[in-house]
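Structures are listed in the sections that come next.
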Structure P
Amino acid sequence: MSEALEAIFHVNTLTSTLRLATPIALAAMAGTLSERVGVINLALEAKLLAGAFAGAYASYVTGSAWLGVGAAVLAGVLIGALLGLFTLRWRANHVVAGIGLNILALGLTTWLLQVIWGSRGTSPVVPDLPGWSIPGLQAVPLLGPLLSGHSPLVYVMLLAGPLLWVWLFKTPGGLRARMIGEHPEAADTVGIPVRRTQFLLLLAAGALAALGGAQLSLGHLSWFSQNMSAGRGYMALAANVFGRWNPLGSMLAALLFAFTDALQMRVQTLPSPPPTELVQMLPYLLTILVVAGAFRKARPPAALGRHYEPGRSGTE
């Protein structure tokens, strides 16, 4: 019992939680941005995967992890633009478009991995992001070890949640975005550019989720591997629902999922660990349970998944 409690509250478990939560949390907040304006963002998995690959490739070619982060953002913006093109311009089903982009990203990155590096598994080691330490914080008990030495993208995640919450719920821009997700006809009536706002937030969501992918290949590890996102985009969708389309709620839900992942890795190091297969399924089991419960209580934006045609009287 004491061993289990030590594993749960050990500082290494908590620091691992922050690292593991970053890609999920950034993607979950990206989902919040796009779904608040009525676009179902099932392509979060594609954005994570594209960001991870583009980041690793650019870092490999240029020798700079920061240029890799920039390339990851561009890749995420491209996926966001494609999702906008399919759903807003061509009025495709949001779910089908998102799943199609996920399949495209998985197939394309697997093929490029073989073409560029001649490998079906992983790329060579690439320059990664440095660990940052906050001046004066290292001497603080618990907080010092917990918040020091992380990739810069971990701190981006910690800042993004509160900042996006302030923008979404405390500024006129956020009010306009939420109005589009609830009633695009009313938003159009008062002069809010519905389609343009939706498209811009899809681009922003793509960039944010791709930063999560860059964390995978340049922050947490220093290479790209096939299917590196490994379902984290779907966990991000669950975190968004569990967080009730709130950036802070999405971030906290992602931290909860990541804690179970960090815990299962920590538990396996105990002298008498439980069966490995049972422990490894904890994060995914929690995701299923959370989504099953959250969907019963959460109320999504009223116009989520609907198509709005400017100048017409309704949605479909």
Structure Q
Amino acid sequence: MTAKIEQHSNTWRGLPLIRNFTSLTSSEQREALFGYLFISPWMIGFLVFFLGPIIASFVLSFSRWDIVGEIQWVGFANYERIFTNDPSFRKSVQVTLTYAVFYLPLEVIFGIGLAVVMNQKVKAIGIFRTLFYMPYVVPKVAGALVWVWMLSARYGAVNTLLGWGGIEGPRWLESPRYVLPSIIIMSLWGVGGSAVIYLAGLQNIPEQLYEAATIDGANARQRFRYVTLPMLTPTIFFQIVLGLIGVFQTFTPAFIAAGQAGGPLQSGLFYMLYIYNKAFGASGAGSRMGYASALSWIITVFILIITVLIFRSSKYWVHYEAERQGR
């Protein structure tokens, strides 16, 4: 058995450019060809639908292209105009960053709080976990349309409930002041997806830590602060990284709730919505594909920088169980 495993190991070591393909035996060549044949659908899909568009968008970011015409090379003109003469770019950055500053902390707080509730050992808790998770699996377009109806100033359920309490509801999606809070509320409706991840992190915390803290006289609040939160930091770190990438790619709720123009005074003009407008919007009917590609690469580099900073900072606040046991 060991000899056979070693034989296959030597065979697969020859598949990359470590050894020449012709130096393999006929059986090894046949095995290699079948291997490449079986992974070819994935390789073709990766090249055509992933790597190819990435390279194409990078090239297009230095050009002017209307999709059907010829590509005109303009160098750094697109980037220069974005940073010096594009107020809509600055507005989209402002809206997206404001959304991220408010939404991400709320998602962490509500996600952990909901996970703590779902972690209680009560009867039929599985049913409640399913109900809390269901909004996350609802299609985003359908969920956004439901919230547009609920936040309607004239006949929406939210303002109706506020009216029963003697409160005059605002014009949620028609006032520049409330468009962004409305989209934040819409997004928080699906916080059950994050709560399930936090629930898994909570259930991975050893019970011995809580027992030791209880013996030392710690109350529930102290156990949560000194045991739960430190041991949950790897999960929080994971969710923050994914959340940051997600918030900078917000598109569906903004497009459905605020419209293609971004709502009144562009108060809901998210960055991805602005890219869509430049690439496929009615203002140019796709004539600014190169400009949209430049916008895409700017947000890509920005997300990369933010992600690297988050990873660098993790050593100061993320605590892993293996490190605790090692000490």
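Here, each number is a calculation from the coordinates, and none is a lab measurement. Quick caveat, the model's predicted, so the values are computed rather than measured. Cβ atoms are built from the backbone, for glycine too; each structure is taken alone.
Thinking of P, Q, which structure, once Cα Rg over 2.2 N^0.38 Å, for residues 167-230 alone is computed, gives back 1.57? Spell out each step's value before the answer.
Details: P: 1.57; Q: 1.82.
Answer for the origin of the read-out: P.
Looking just at volume of the Cα convex hull per residue in Å³, for residues 63-126 alone, which of the labels P, Q belongs to the structure with the highest value?
Working: P: 89; Q: 158.
When volume of the Cα convex hull per residue in Å³, for residues 63-126 alone is computed for each of P, Q, structure Q gives the biggest number.
With log10 I(q)/I(0) by the Debye sum over Cα atoms at q = 0.18, 0.19 Å⁻¹, for residues 143-262 alone coming out at -0.92, -0.96, pick the structure among P, Q it was computed from. If you can, show how the numbers build up before the last one.
On the way: P: -1.07, -1.16; Q: -0.92, -0.96.
Label of the source structure: Q.
Name the one structure among P, Q that distance in nm of label points 7 Å out along Cα→Cβ at positions 215 and 247 of 4.1 was derived from.
Matching structure: Q.
Which one of P, Q has relative contact order in percent (Cα under 8 Å, 6 or more apart), as calculated from the coordinates, equal to 24? Could you put the intermediate results ahead of the total?
On the way: P: 35; Q: 24.
Only structure Q yields this read-out.
Of the structures labelled P, Q, which one yields 0.70 when FRET efficiency 1/(1 + (r/R0)^6) of positions 39 and 119 (r between Cβ atoms, R0 = 41 Å, to 0.05) is computed from its coordinates?
Working: P: 0.70; Q: 0.50.
Computing FRET efficiency 1/(1 + (r/R0)^6) of positions 39 and 119 (r between Cβ atoms, R0 = 41 Å, to 0.05) on every structure in P, Q gives 0.70 only for P.
Given a value of 84, 70, 36 for Cα extents along the principal axes in Å, calculated from one of P, Q, which structure does it belong to?
Numbers: P: 65, 45, 42; Q: 84, 70, 36.
Going label by label, the one that fits is Q.
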